[in-house]
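I've put the structures underneath this note.
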Structure I
Amino acid sequence: MRRIFAISALSVAVACAAGWGYLNSKTPTRDGSLSLANLQAPVSVRYDEVGVPHIQAANEADLYRALGFVHAQDRLFQMEMLRRLARGELAEILGEKLVPTDTLFRTLRLDQQARQRAAEFDAESPAGQALTAYLDGVNQCLAQCATPLEFDLLGIPKREFSVEDTFASAGYLAFSFANALRAEPTLSFIKDELGADYLAMFDLAWQPDGVIERPLAQADWQSLGALARLSSQAVSDFGLPQFEGSNAWAVAGSRTQSGKPLLASDPHIRFAVPSVWYEAHLQSPEHELYGHFQALMPVPLLGHNREFGWGVTMFQNDDMDLFAEKLNPDNPNQAWSRGQWVELKSETVEIKVKDAEPVQLTLRTSPNGPIINDALGKTAPVTPVSLWWPILTEKNPILDGFYALGRADNLDKARAAVENIEAPGLNIMYANAKGDIGWWAAAKLPIRSAPGNPTFILDGSLDDTIPTAFHPFSANPQEENPPRGYILSANHQPKPASGIEIPGYYNLPDRAQRLDHRLSTPGVQWNTQNSQALQLDGGTAYGPRSLAKVLPDLRHIAGEDDAQQALVTLLKRWDGDYQLDSRAASLFSVWSYNVAKAAMHDELGDDLFDSLLLVRSFDSALPRLLGDAQAPWWDNRNSEARESRSDILASAWQQTLHDFAALEDNGAWGASHTLTHLHPLGSQGGLLGKLFNVGPFAAPGGHETPNNLANRLSPAPWTVNYGPSTRRLIDFAEPEKSLGINPVGQSGVLFDPHYDDQAEAYIQGQYRPQRLAEDDIAAHTQGTLVLNPQ
């Protein structure tokens with residue numbers, strides 16, 4: 001028995017040692033030396049205490065080649081997932097459940113546009129040389145670095161990354177901003193099926209010219225609702241980042257403690273493991289920049305150095321138009337366009353599926369663009385809906401734009417660089433050590449000549465349906481060195497000096513108004529300390545101003561019940577702050593969902609109601625609905641009686657009492673409002689979720705607060721979907737002491753020390769240095785990797 005026990009123990013020990021050795025072999029090499037082909041001279045990569053590489057190279061080609069290598073060491077699986085999502089190739093490694101997602105992205109033609117852009121790619125331009133060197137570094141790591149654990153688990157074959165993959169990923173970036181596929185089917189249903197009285201709460205212009213005179217069938221609306229849901233789930237269910245909103249501001253030296261401009265930036269992006277940004281400090285004789293990089297991009301979307309820096313927010317302009325096509329009753333392969341029947345273009349593509357036969361997909365294209373509801377396959381409706389999207393037709397030199405922005409040490413250079421960033425629409429917030437601040441809305445804004453409101457599905461049979469011209473960049477919203485001494489962007493609707501109209505899916509004004517109120521306060525001298533407090537502000541006026549419209553009704557509904565009256569008082573006294581111990585924040589969240597569902601679900605059904613809760617204009621619409629006792633939404637279509645606002649409020653209040661009583665910790669916000677960073681393999685929970693996901697953490701803040709740790713309107717408990725993907729603060733009096741934070745960690749490699757080493761600090765509102773000074777880097781170097789020419 002002793003011998004058997006000893007053998008068993010030895011076997012377990014050997015297995016554990018082998019397992020540990022296997023996992024340890026997957027961690028990145030951050031000390032020692034390696035050989036890289038095509039280097040002209042050795043490159044030094046010093047890793048600081050949080051795993052940020054500080055790369056020193058003798059020339060820019062070596063700099064970008066080394067960046068590609070170290071980026072891939074930490075994020076190879078993220079790169080693989082991003083290109084597969086954008087190109088519609090996830091089912092090949094994840095199986096049949098991903099066929100709908102692949103179908104959607106093939107239907108959007110991101111793969112095709114990537115091939116077209118790659119064919120036009122100028123490898124000799126400065127940005128082209130940077131991308132070529134970067135991808136060479138990525139592919140050398142693919143060949144010689146340890147295969148990621150996820151590759152082994154899923155059986156992913158190694159395949160070199162290409163320029164097409166980078167352009168496809170840039171296309172995904174544009175898609176993740178776009179709200180049209182989620183909003184336009186829902187709002188069009190309300191307009192066409194329910195009518196103008198129902199649409200009034202959204203404060204959208206009622207424009208009968210250009211609307212579809214051919215009514216869509218019920219099957220059409222159901223399928224468009226399914227398409228809206230699919231477009232949302234495609235980027236939310238698999239632990240991949242989706243761009244949502246953002247805060248950024250620049251304060252002139254006249255209003256800062258240091259006398260130099262201060263830049264603050266926190267882009268709001270769906271949380272994931274690994275996080276969206278990869279930080280790296282690049283140094284060569286010609287160039288230095290501390291950047292935040294996306295997978296497969298050699299240029300950062302956020303960056304700074306001692307001379308200048310910039311941040312981004314999402315512009316939220318509407319750059320997608322949907323058109324209902326008019327088919328020939330005698331030939332369903334023809335659509336009416338400019339006075340004649342035109343053949344729909346058709347092609348068949350193949351989607352590879354793991355452990356199953358390939359799926360054949362027929363893609364159709366009208367003169368207006370790809371038919372997008374073909375993504376629903378056999379359940380596609382009778383009426384084809386096409387998509388016009390300039391990213392499919394325009395060149396969009398975004399790579400050149402950000403390459404130049406990383407070298408823009410004055411306003412003229414920055415403005416010229418931003419003009420090349422056409423899609424997705426971004427607000428670029430800029431500051432430099434010379435004292436300048438500037439803001440430019442970067443987008444190619446279409447001149448729409450067709451009648452009708454592009455917020456809705458339009459009639460594709462009209463002449464001049466799709467835009468054929470664009471406004472000049474000079475007409476875009478922008479400001480430089482304004483007299484008030486600060487510039488702010490928080491996804492609110494801008495007011496361009498040119499006076500042009502810019503349709504879009506803008507966020508509530510509340511967040512921008514709150515930030516503007518603080519930044520405009522007389523006598524405040526801004527520094528990195530009080531800027532931290534502003535970035536971490538968890539309050540909003542939205543809840544109190546919404547409740548003010550119905551508090552007398554709730555008092556009446558609560559009657560003589562002391563417990564209910566106490567809850568109404570809790571809401572009345574609430575200041576709108578979402579602190580961890582706030583019971584009022586939880587009560588308001590439960591109540592607002594129940595009111596929305598009681599008032600609107602009967603008209604919309606499951607898919608369209610769920611989609612409506614994701615439409616940005618809904619946030620503005622709900623307070624408007626609460627203030628309108630005559631709105632038709634209050635009547636429940638499923639009952640014979642005609643309900644009033646009081647009836648629906650009473651019903652929602654009773655459900656709220658039940659739901660609030662079931663919350664943990666007496667309803668404290670932090671007990672039910674939590675953040676879990678999802679990994680693609682852990683997004684479905686279970687053992688892999690416990691292994692790969694990071695969290696949960698009790699989360700302060702909430703939807704549309706400055707600390708925008710946002711949850712969707714839903715029943716409790718609430719999962720934080722997106723929020724600040726980094727928080728950056730740069731005072732150009734001391735740019736070497738800039739501050740930042742990563743929501744999870746630098747590395748995407750499980751069991752790496754930097755996989756989740758910043759997660760606790762992030763949720764607690766802490767910051768860490770972004771090191772630029774040589775002595776500071778040297779003092780905090782944890783390992784040095786030397787890349788030698790092969």
Structure II
Amino acid sequence: MKKFLFFVSVFLLISTNIFAQKPAKLNSNQIYEKVQKLNFLGTALYIAAHPDDENTRLIAYLANNVKARTGYLSLTRGDGGQNLIGPEIRELLGVIRTQELLAARRVDGGEQLFTRANDFGYSKHPDETLKIWNKNEVLSDVVWAIRTFKPDVIINRFDHRTPGTTHGHHTSSAILSVEAFDKVGDKTQFPEQLKYTETWQPKRLFFNTSSWFYRDKEKFKEIAKDFTKFNIGVYYPLKGLSNNELASIASSQHLCQGFGRLTTRGTQTEYVEFLKGDKPKDKNDIFSGINTTWNRVESGGEIGDILYEVEEKFDFVNPSKHLPMLLEAYQKIQKLKDNHWKKIKEKQILEVIEACAGLYLEASAVSSSGTPNSSIEINFEALNRSDFPIELTSIISTIDGKKIAKNIDLESNKKSNFKETIQLKTNTYSDPYWLRENAFLGMYKVKNQLLIGKPETPRPAKITFNLMMENVPVSITKDVVRRYAERDKGEIYEPFEILPKVTTKLKDKVIIFSEDVPQKVVVEVRAGENNVAGKVHLKLPTNWKVSPKEINFKIQQKNDKQTIEFLVNPPKKQSEGKLEVIATSKGKNFTKELVEIKYNHIPKQSVLLNSEAKIVRLNIKKVGNNIGYIKGAGDTVPENLRQIGYTVEEINPLEINAENLQKYDAIVLGIRAYNVVKELKFKQKYLLEFVKNGGNMIVQYNTNRGVDVAPPFPLKLSRDRVTDEFAEVRILDKNNPLLNFPNKITEEDFKGWVQERGLYFPNSWDANFTPILSMNDKGETSKNGSLLIAKYGKGNYIYTGLSFFRELPAGVSGAYKLFANMLSVGKK
């Protein structure tokens with residue numbers, strides 16, 4: 001038994017990482033847990049602002065111990081955060097964090113929902129947040145989520161009564177939840193939604209509180225006597241894991257935010273404070289007084305009689321013996337008048353029936369993508385691993401409606417393989433739906449009401465397997481996938497995507513012209529099908545010129561690429577604008593770039609973005625050329641510096657020594673380098689020696705949690721930040737060489753910054769440091785630690801919390817000039 005439990009826990013860990021893309025194959029324990037969930041008709045919705053805000057301990061407890069249908073509504077997709085595992089930021093980071101949330105839900109058993117709110121970065125107050133978001137639209141989305149998910153109880157992660165004490169997005173999520181609680185049952189509120197759903201009124205609303213919110217553990221102990229509490233350290237023998245172990249594994253899916261952590265075990269208490277609604281009579285049961293049995297729905301009692309018996313007498317050795325009763329219950333569920341519970345329970349019982357029969361049903365495409373209105377060959381596999389008689393009567397392609405009769409007896413453990421060709425009858429792509437239109441600063445644009453809130457775009461190509469099981473027709477629908485093997489990785493599953501016939505890609509998203517000379521612009525053309533031909537041209541601002549006007553391309557094989565080059569001539573004076581790539585094939589324009597995101601812990605993602613770049617004619621001077629860059633949490637600064645003519649070499653921290661640093665004019669440390677590169681504490685002596693001998697060392701921001709950046713003179717990091725990208729920047733030392741050589745820096749150079757000014761500024765420092773800039777958010781004191789410089793030996797040590805990692809990729813001219821000055825200061 002111990003070996004079995006160990007296997008279950010190890011399988012759980014593995015399945016959420018390397019094999020995250022593989023379809024679930026349930027063992028008997030998991031089937032039994034599905035039966036238990038079938039017999040609980042209660043729903044909880046947890047609400048917060050970002051991916052990784054959710055309390056996985058409580059979500060796991062409700063989903064696995066209480067057996068409730070449990071959802072997490074994250075108002076944003078976390079687009080404004082940083083990325084510890086790669087270079088993706090903004091909308092691409094949002095795609096990654098969406099998938100990490102889905103990976104976490106696959107572990108803790110919850111479901112995932114969103115609003116259209118765009119995570120625009122850190123906000124200090126909900127007033128600012130709700131001004132940048134469209135408050136009414138986000139509130140509408142929260143109401144929509146509640147009306148469609150229909151929770152009996154709602155739990156807020158944050159306190160709506162304490163604005164200004166935490167991230168403005170956090171408090172806003174609670175404010176909107178409280179407001180939505182009072183509106184969801186009112187048909188005059190957002191009446192346009194009622195074409196697709198109906199009003200709903202949750203029974204009660206809670207706040208998931210803790211001593212952290214009170215900053216006083218003793219005070220909290222006294223107050224908490226009146227709160228509902230749970231022991232979320234409960235042990236699940238069927239899993240071989242405690243609830244808090246399960247929660248730790250779920251939380252660790254947020255790898256791009258550095259949430260990988262040790263698992264924890266043992267008794268642990270969570271608290272929720274009652275806020276609104278029908279107060280539970282049993283304060284330690286949030287579902288107290290709510291009917292969560294099958295008797296909740298009309299005619300549900302007889303379904304319960306069947307399924308409670310299946311649960312009570314479940315056969316772990318031979319679960320297929322329950323198929324007759326499960327099929328009887330399935331037929332009764334199909335007749336329920338309550339469409340909400342009918343839809344939920346029909347999906348759940350089909351999963352149980354499929355697993356009890358040991359059915360393996362798969363539709364695997366010969367390629368991982370197709371183009372609209374083309375055809376694709378599908379390899380089918382159908383296998384019945386039980387002794388229960390099952391017939392495959394037909395298959396239906398949901399994308400073209402084609403029905404193919406089969407009439408195959410699925411004999412015990414004898415697989416049936418066959419091939420069919422389906423037509424991809426659609427004019428839309430399978431890319432993330434919320435990125436299809438240009439977003440506003442605070443909101444994504446989604447016109448289709450039925451898509452709002454969904455975690456991802458519904459898979460475009462599905463196959464329905466129509467089965468006959470003891471004269472009971474059963475239909476099971478599967479997504480078309482791509483399954484293949486690689487020798488060094490084994491079996492791989494990928495989502496099947498519908499993508500454009502032609503996509504184009506620019507080498508750089510920002511193209512800097514630092515001189516009045518023509519520059520090559522390289523475009524990569526990719527074919528989405530065989531034998532693609534056409535022309536490519538560039539669209540430029542009126543004062544820019546390109547040669548030639550257009551270039552032909554011809555690509556014979558799908559997924560092959562052709563590189564073409566244009567020569568772009570900038571204007572003589574400083575200028576900036578947008579360069580767009582337009583490919584034309586058979587009279588149709590194609591303007592998208594395909595970005596593929598591949599990490600082991602999430603499924604492969606195919607994202608379509610506008611194929612365009614910002615072009616900047618920049619009057620910039622620089623001294624020094626050879627730059628050594630030590631990567632931190634991930635940014636594109638090295639590529640951005642190469643854009644203005646620097647030679648940038650990325651340094652392996654393990655190879656740092658006094659000798660191999662001598663060739664550089666300056667050393668730059670990437671964002672959070674001291675937070676994530678542990679070797680730096682052993683190499684700091686060489687870096688400081690480099691400065692002492694005449695080099696420039698630029699340290700970009702680090703978080704202040706348990707980190708020592710070991711500067712040559714004392715400085716203390718804080719959580720000071722300026723989130724308003726329009727905040728006034730005041731120059732403290734106008735004559736400082738850092739602002740005058742080789743480029744003159746003025747207040748004008750801080751116009752056009754994006755998302756924020758900077759973060760984690762030092763708030764105290766040694767007299768050897770000179771503060772250069774002063775800035776602050778509205779209503780706050782001046783923050784003078786955004787840019788500090790100290791002379792150390794013959795060189796210069798610079799610490800900066802300014803958000804160059806955001807500004808350089810956005811092509812902000814002033815940021816480039818200031819960075820060039822930091823690299824050049826003290827040079828001749």
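What follows is calculated from the coordinates using simple rules that are stated; it is not laboratory data. Note that the structure is a prediction, hence the values are computed from the model and not measured. Cβ atoms are built from the backbone, for glycine too; each structure is taken alone.
Structure data summary
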read-out	value
Read-out helix-only ellipticity at 222 nm (-39500 (n - 2.57) for each DSSP H run of 4 or more, over all residues; to 500), computed value -7000, structure in I, II	II
Among I, II, which structure scores highest (criterion: Rg/Rh (Cα atoms, Kirkwood Rh), for residues 79-310 alone)	I
Per mean count of other Cβ atoms within 10 Å over residues 255-262, the highest-valued of structures I, II	I
Test item: FRET efficiency 1/(1 + (r/R0)^6) of positions 175 and 511 (r between Cβ atoms, R0 = 25 Å, to 0.05) calculated as 0.55, pick one of I, II	I
Comparison of I, II - label where FRET efficiency 1/(1 + (r/R0)^6) of positions 191 and 615 (r between Cβ atoms, R0 = 35 Å, to 0.05) is highest	I
With Kirkwood radius over Cα pairs in Å derived as 29.6, matching label from I, II	II
Highest-scoring label, criterion being mean projected area of the Cα convex hull in nm², for residues 247-302 alone, among I, II	II
Ranking I, II by relative contact order in percent (Cα under 8 Å, 6 or more apart), the structure that comes out highest	I
Value 83, 54, 43, calculated as Cα extents along the principal axes in Å, for residues 439-718 alone, assigned to which of I, II	II
